[in-house]
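Visitor: Structures for review follow.
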Structure I
């Protein structure tokens, strides 16, 4: 299940980055919209980072943790 969440978050991050790159090149997009898109991409990145940390915690020595 965790792998599916990570894959979904990675796909959303890739999509957000593609949209942001195309918006940067399109001069019809306002600066406020670019900032909103950047914040949205950052949220997805932070979510992916948390999922990766959760995966690493349950990694090699995860069985030694009792909490």
Structure II
């Protein structure tokens, strides 16, 4: 359970850094995402999900459980 909290904390830190360091870039990215078709947004979400699962798997294999 501790690793879930650690992962969530890291995600929030990265998200927060993006908003602190480049809020105007976040706005442009959101506008770009709004302009994409729903199918493209689903593909991006799926790729993000698979990438996250791969990173968690690698961390687990390295003994970061």
Structure III
């Protein structure tokens, strides 16, 4: 169990919003997703807009902080 309390504005954010929040270019965000280093919400159909899964990132960070 985590000993931290996390607060996020949204569970999923667009590539553009993630880029704005982190200060990296959108092209870098796309590359990080393509190489599997940023998790995205599963898409129901291929044409659906992809979103960064912020909950998965928080979970990963929490697991790494416990190690």
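Just so it is clear, none of the values below were taken in a lab; they were calculated from the coordinates. Please read these numbers as outputs of a predicted model, since none were measured by experiment.
Visitor: Using the calculated result -27000 for helix-only ellipticity at 222 nm (-39500 (n - 2.57) for each DSSP H run of 4 or more, over all residues; to 500), pick out the matching structure from I, II, III.
Guide: Source structure for this number: I.
Visitor: State the single structure among I, II, III that was used to calculate Cα extents along the principal axes in Å, giving 54, 18, 14.
Guide: I
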